[in-house]
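Multiple structures follow.
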Structure I
Amino acid sequence: MAARRRDERDLVGLTVLALLSVRPSHPYELHRLIVETHKDYVTGLPRSLYHAVDRLAAEELIAPAGTTREGRRPERTVYEITPEGGAELRSRLRRLLEEVGSDSGAFLAAISLMGCLSPGDAGRCLRTRAATLEGMVVAADAHIGGLAASGLPAILTLEVECDRALRAAELDWVRGVVARLESGELDWPGSVRSTLMDGLLAEESPRE
């Protein structure tokens, strides 16, 4: 196994792993699907995508599965996710869902790809996140109370109020998603996988 240092915030690589967990594809297909499904957090296309594919292949998280040709186009290498790649995908998604940080884009990406986890797994991760957020809101309330008691002008503490409001709003949303998961309101995972497949199959006809 090649030695490697993985970037947990590699959203392009994470997306490639997620899409290949649906079916083997070549990079052009992956590019097309990222655009069609509005994965807008993936930037630097197409260069970033091809770099991610090369990096994941070197790390043995994906592997060549064959080649394909469309019309008179050159042959393209089709990649599939490896068992280690599947484990890595799920591990990264769990961490991004659970851990509250300053990078909201990483959380949005994890939400976008959450269908790669089981409903129970996703629910556990979101409940962990909710518990962290709840603690942050309580701590912010105490902080705001202490600042008010100190006589500090409110204009100097607005950033604390803003952060508290953002955390509270996220907490409400996460709790709502957990409730929808537990009630079965969210279709899982068939709708997620079929949506991705429809995006791939819609462009299957050869283009000259």
Structure II
Amino acid sequence: MSSNKVLPTKLNLIRFKNELKLVSTIKRLLESKREVLLIYLRTYAAEYEKLYNEVNEALKKTYNSYMQAVVDEGITTIEKIADSQSHSLSVSSSLKVIFGVKIPVIQLNEGSIPEKPFSEVETSPYLSEAYDEMREALVKVVQLVELESTIRSLAAELRRTQRLINAIDTSILPFYRGSVKYIKSVLDDKAREEFVRLKITRRILERRRQSGE
């Protein structure tokens, strides 16, 4: 929208000045929000990196124990044990709000993890180790998923906030500033014209008064 299409009146000048202040305030609030979101993102990113490394290490240990169990028991026996178990886990989800951003909260129902379907005496101790390590790893994997979802949500909100700031900088503020400048320029020109007109009128009246005398 061009500022030259704005009706140059004193009322509009007051209105646009007030709206310019409001938009400037909104921009400052959005910039503050952006800074807070960046702080949250850095914090969660550090937590994610730490937990990601822990999950990798836990899964590596689980895999090593599992492979040792396969060597001891044979893949056929391991597969039979695995096939006898539930293939799904129970998780609960909810939402929390961080600085106006809805964040998913995911919790694993540890009771849905099957109990050991074998006796530690009858099977390889590595199989028992693999079970215990996988149980611990599953909890961390769910936490990692929650952290990743949190980071995605915060990053999306940060992008939305930055787009708003960009729109204010490139479109909204220039429009209001241009409108205020345009209205002031037109009103100033009218004021000067009115001053000149009054001055000329005064001179004419003064001459008529003198000539009448």
Structure III
Amino acid sequence: MARYPANHKTQTRERILQTAGRRFRRDGLDGAGVASLMSDAGLTNGAFYAHFDSKEDLVGEVVAEQVLRQAQVFEDAAALPDGLERVIDGYLSDRHRDDLAGGCVSAALLSDIARSAPGVRSRYTGAARRMIDAFRCLAGLPTTAQDAVVLSRLALLIGSLQLARAIDDPVLRESLLAESRRSVRLLIDSDRSRGDPTRREEHS
């Protein structure tokens, strides 16, 4: 009987999550069945059910895990003096626009998630709450800033990237990304001003 290291099951699960995440972001949630997903991971169909009850279970896990990874990016960037600038420039960049498989799960799959089972949407929403908190901190917004306000700034990033991916006019999509970078910075600066009485006096 083959002997596996103690963390073999954890490593296998992570392998499935990562390969499925890339395939889903590239081809959509309906773009591959269990057999194709497991083939991507170099595993058999039978191994799938040792980790997940169904494809829906896998989708929910992938979506939540990828959103939490995005939140971690924001949290790490918040520790840097120019973290917000790096995130905005990196998110709304040509490189990210062209990297469907490795990019933001929200930009790649929001429309698919909206049509998914309630369990998938619930797991996305739960993970998105941490993403909201992380971006609030990254943007330097007060803790009193409403989730809807923070989410609307994230929506500008996500929606702009989605549009840039859909547009095939290179001049227009470059202009869109540049204008979106400018707009989100202006909005966040305005949000900060409203949350800081000293800055409100400076702007009055």
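Taken together, the values in this text are just the output of simple stated rules run on the coordinates, not laboratory data. All figures in this text were calculated on a predicted structure; none of them were measured in a lab. Cβ atoms are built from the backbone, for glycine too; each structure is taken alone.
Assorted remarks:
- Sorting I, II, III by distance in nm of label points 7 Å out along Cα→Cβ at positions 31 and 135 from high to low puts II first, with the largest value.
- Computed -27000 for helix-only ellipticity at 222 nm (-39500 (n - 2.57) for each DSSP H run of 4 or more, over all residues; to 500) - originating structure among I, II, III: II
- When Kirkwood radius over Cα pairs in Å is computed for each of I, II, III, the one that comes out at 19.2 is I.
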